[in-house]
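> Next up: the structures, one after another.
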Structure I
Amino acid sequence: MELERGSEQLLGLTDGWEVKRVELDTVRGEVVVHIECGQQELADPFTQVPCKVYDHAPVRRWRHLDTMQYKTYLSCALHRIELPDGKVKTVDPPWASSHERHTYLFEHLVIDLLNATGDQTRSAKLLRCGFNVVNRIMHLSVRRAMTKRPLGGAHFTHLSVDEKSFKKGHKYVTVLSDPLSGCVLDVEEDRTKEACKNVLDRALTTTQQQQVRTVTMDMWKAYITLHLVEEPGEPDRKTTYQVRAHQSSQLRSG
């Protein structure tokens, strides 16, 4: 029991969640920590209303941080609670999302490795997991961070629109950024006029777009032909090339 209690402390389990047993498979090189929750009532995470346990979902496993040289998994049959309206809902465990197959701590490790290596394939090899696992975690992390960015009340007077190539061949993305802070606001696949319009509309509200005074962009036809502000009386948007060409002309004439 000392091993189980020690595992509970390492995992930070409270509120009825407890480790029932720990299995070591030396052949497969795995440690499996079996967890149960003894509560008969659990709060709805959205309303915090106590709900009775209806039944249990099938047993699931989540990849966790390694224990020495062994891959470690958490295993649990999650409670399903009955909501006041009669619907049944699976409760998320404290260590992960019920929809994923890896813990939050494993996600942090994947992101740290990606930041260090800049390579999904190499990170997957070091973690001894599939490329699809690393790729999914990367997209989940970006999506989660995008929803937490407080852009709604931000004021942008200057924008940058740029194209970036990726992978092999002629594959491009449109990058919208704030040149004053160096922050990338959003990215859209392709470098068409529609891609530029989509990334602007998704990142900025109509009011925010009308507050923009200057836009720096590439001399790419799709970007130049896009009217970033349709309202009359707004300042002209010029590309860096156009501004430099005008400056050169003025210097020669002077």
Structure II
Amino acid sequence: MVMFGINYHTNKSDFEDGNASFFINQAKKGLTIHKFGKNPDIDTGSVPENIWNGGGLYTGFDPTGAETLNIVSDSTDDDVLGIGAQTILLEGLDANYDRITEILEMDGTTIVVSTKSYIRMNRAIIKTVGSSGYNVGSITVSQTTSSDIMCVMPPQGNQTHIACYTIPRGLTGYLVKWSANIQGTGSNDADICLRMRLQGSGFTVQSLTSISESFLHFENLYAPIIIPEKSDVDLVVTRVSNNNTTIIGTFDIILI
């Protein structure tokens, strides 16, 4: 149904105590995933584009092998002794698609190389900052050899904004909700797909919607979308009516 300018799909069971307790327990185990992204500039001729700060299609799904990562800012203030980002936490998957993390010291516009090797990067977060309280510059994380860009953190973001995720080995993802909206005012509208790619296969559309500046799409799934281990999931914009469109998207996954 449409309510107060929101395309809203839900079911009473989403709010039953049993489900809430289950979600809370999974969250305590670190097994609830909330992904959100923003693409600040999509043009009519540039689609399809993923919802992330790197522009175009997300290149963090391109790697076929694990590599160390290069981390660099375009501001000298993002330094272990600077006023911006001082240390950064990487959260990703190794060659076996097992979850790995590490914390590295920033060195401004000089590349810092990770000690671990990654085939996927699910998130990067600034752990400590200087007096500014945020990363001053745009921080890019890319594979050392292939140069595939795994994430781009916007200035003042303090973490990546990427509506893309890969399910770790040994776990199954249950996608329970997703949303999308356009920022701004006017008559702009867009088409967005929720997609999944099994390892070794191509992307398939799992859900899709059309949104405008008057309508936010928010969908709770009574029957969750089941995502096997090592599968990629993303939100992709397939059409916009105007240039310079900004779109935000989110999705939530329970890992079991």
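Here, each number is a calculation from the coordinates, and none is a lab measurement. Bear in mind the structure is a predicted one, so any value in this text is a computation, not a measurement. Cβ atoms are built from the backbone, for glycine too; each structure is taken alone.
> Which structure, out of I, II, was helix-only ellipticity at 222 nm (-39500 (n - 2.57) for each DSSP H run of 4 or more, over all residues; to 500) derived from, given a value of -10000?
I
> Supply the structure label, taken from I, II, corresponding to Cα extents along the principal axes in Å, for residues 148-195 alone with the calculated value 46, 28, 20.
Traced to structure II.
> Now, a different point. With relative contact order in percent (Cα under 8 Å, 6 or more apart) coming out at 9, pick the structure among I, II it was computed from.
Traced to structure I.
> P(r) over Cα pairs in 10 Å bins from 0, in percent was computed and gave 7, 29, 34, 24, 6, 0; which structure, I, II, did it come from? Before the final figure, lay out the partial values.
Working: I: 6, 21, 22, 19, 16, 10, 4, 2, 0; II: 7, 29, 34, 24, 6, 0.
This value belongs to structure II.
> Ranked by mean count of other Cβ atoms within 10 Å over residues 68-75, which of I, II sits at the highest value?
Biggest value here belongs to II.
> So if we calculate percent of Cα pairs over 13 Å apart, for residues 132-171 alone for every structure here (I, II), which label has the highest result?
Of structures I, II, the maximum of percent of Cα pairs over 13 Å apart, for residues 132-171 alone occurs in I.
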